[in-house]
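Alright, structures below, take your time with them.
What follows draws every value from the coordinates through simple rules; no lab data is involved. These numbers come from a predicted model, not from an experiment. Cβ atoms are built from the backbone, for glycine too; each structure is taken alone.
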Structure P
Amino acid sequence: MSLVFDLMFIFFARIIDVSLGTVRMILTIRGERYLAAGIGFFEIMVYVVALGKVINSLHEPPRLIAYCLGFASGVLVGIVIEERLALGYRGLQVITDYNNDRLVEYLRDQGFGVTTWEGSGREGPKLVINIFVKRNLAQQVSEKIEEVDPNAFIVFMEPKYFRGGYIKK
């Protein structure tokens with residue numbers, strides 16, 4: 001019974017510490033250094049306890065397998081957590097036909113800050129549109145753009161820092 005408990009503990013501890021590590025890395029990239037450091041404290045505490053249950057028992061393959069499976073599962077769980085948190089902002093650059101003022105008006109009517117300029121494409125003049133939105137709105141905005149202009153070319157960008165301008169809260 002003790003072995004089963006240890007295996008479950010190792011497995012779930014790895015899921016927790018790897019998930020925390022995923023969130024910590026994202027926060028670090030976004031410049032949230034103090035929150036990332038706090039999460040890192042708990043991440044490494046869980047990691048060391050789980051590792052301690054494996055390192056002295058390398059002659060027991062089930063412990064090592066539980067450790068590795070926990071790591072792999074933690075990667076998946078961390079990605080799901082990050083997607084649900086949707087921290088930060090996303091930039092959308094939209095390239096559309098030059099005379100597509102309807103799309104620009106629609107986006108501004110929805111409260112988004114929109115910057116446009118003229119571009120030149122293979123088939124003539126184009127309208128380039130820049131929009132920055134909270135990450136949890138990016139897919140929804142993209143779908144609305146595709147409804148208005150099914151031929152729009154949309155590029156998603158991940159800004160690290162920005163300041164000024166107008167962003168819908």
Structure Q
Amino acid sequence: MNRQSVPPDQWTSQPIGLFEPGWLLLTSGDFNAGNFNAMTVSWGSLGVMWHKPFAQIVVRPQRFTFQFLEQYPTFTLCAFPAEYRKALNLLGSASGRDGDKIAASGLTPIAATACDAPIYAEASIALECRKMYWQDLDPTHFLDAAILQGYLQNDYHRIYYGEILAVTTLAAD
């Protein structure tokens with residue numbers, strides 16, 4: 001599968017559909033060292049912050065991918081065609097602590113162009129990001145009390161902002 005580069009400032013998408021209902025695959029770590037993990041995400045945002053194109057993600061501290069986000073400066077977000085929904089479901093429900101869930105998913109990690117974290121050959125869109133900010137959600141700042149119902153264990157997400165360094169899409173054959 002051939003990939004084509006799109007300058008981040010020229011890439012267009014429907015971000016709400018990418019996250020939900022589409023799901024994105026978040027991966028952090030080092031592809032060349034074979035030390036990385038992935039998880040599906042359906043919460044986040046895309047836009048411009050500090051004059052840079054960015055992707056914002058949230059990850060709970062108990063997720064295995066969290067330690068990779070803490071250790072490595074880059075992450076990727078990949079969108080997939082609908083036929084890969086079963087693979088994304090597996091990657092969002094199984095833990096990388098328990099085995100090689102990426103191999104079990106059937107997806108093919110490949111080297112990214114601008115960061116150490118891999119992208120996937122089957123991805124229709126791949127965003128390569130470098131972390132530029134993080135912050136833990138503070139429960140005293142929720143203005144909608146109903147949101148707190150999702151945090152019965154007080155396991156508040158950490159927010160990461162990543163500058164989008166590169167965007168690639170599947171090339172039309």
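Just a few scattered comments:
- For Cα extents along the principal axes in Å, for residues 61-156 alone computed as 65, 31, 20, the structure of P, Q it came from: P
- When distance in nm of label points 7 Å out along Cα→Cβ at positions 21 and 53 is computed across structures P, Q, the figure 2.7 traces back to Q.
- For distance in nm of label points 7 Å out along Cα→Cβ at positions 77 and 133 computed as 1.5, the structure of P, Q it came from: Q
- Entry that produces 24 once relative contact order in percent (Cα under 8 Å, 6 or more apart) is calculated, selected from P, Q: P
- Entry that produces -20000 once helix-only ellipticity at 222 nm (-39500 (n - 2.57) for each DSSP H run of 4 or more, over all residues; to 500) is calculated, selected from P, Q: P
- Parent structure of the calculated result 1.2, given that distance in nm of label points 7 Å out along Cα→Cβ at positions 101 and 125 is the read-out and P, Q the choices: P
- Here mean count of other Cβ atoms within 10 Å over residues 69-76 was derived from just one of the structures P, Q, and that gives 16.9; the source is P.
- For the structures shown (P, Q), mean count of other Cβ atoms within 10 Å over residues 5-12 is largest in P.
- Structure responsible for 0.75, with FRET efficiency 1/(1 + (r/R0)^6) of positions 13 and 37 (r between Cβ atoms, R0 = 25 Å, to 0.05) calculated and labels P, Q on offer: P
- Computed 1, 8, 18, 22, 22, 15, 8, 4, 1, 0, 0 for P(r) over Cα pairs in 5 Å bins from 0, in percent - originating structure among P, Q: Q
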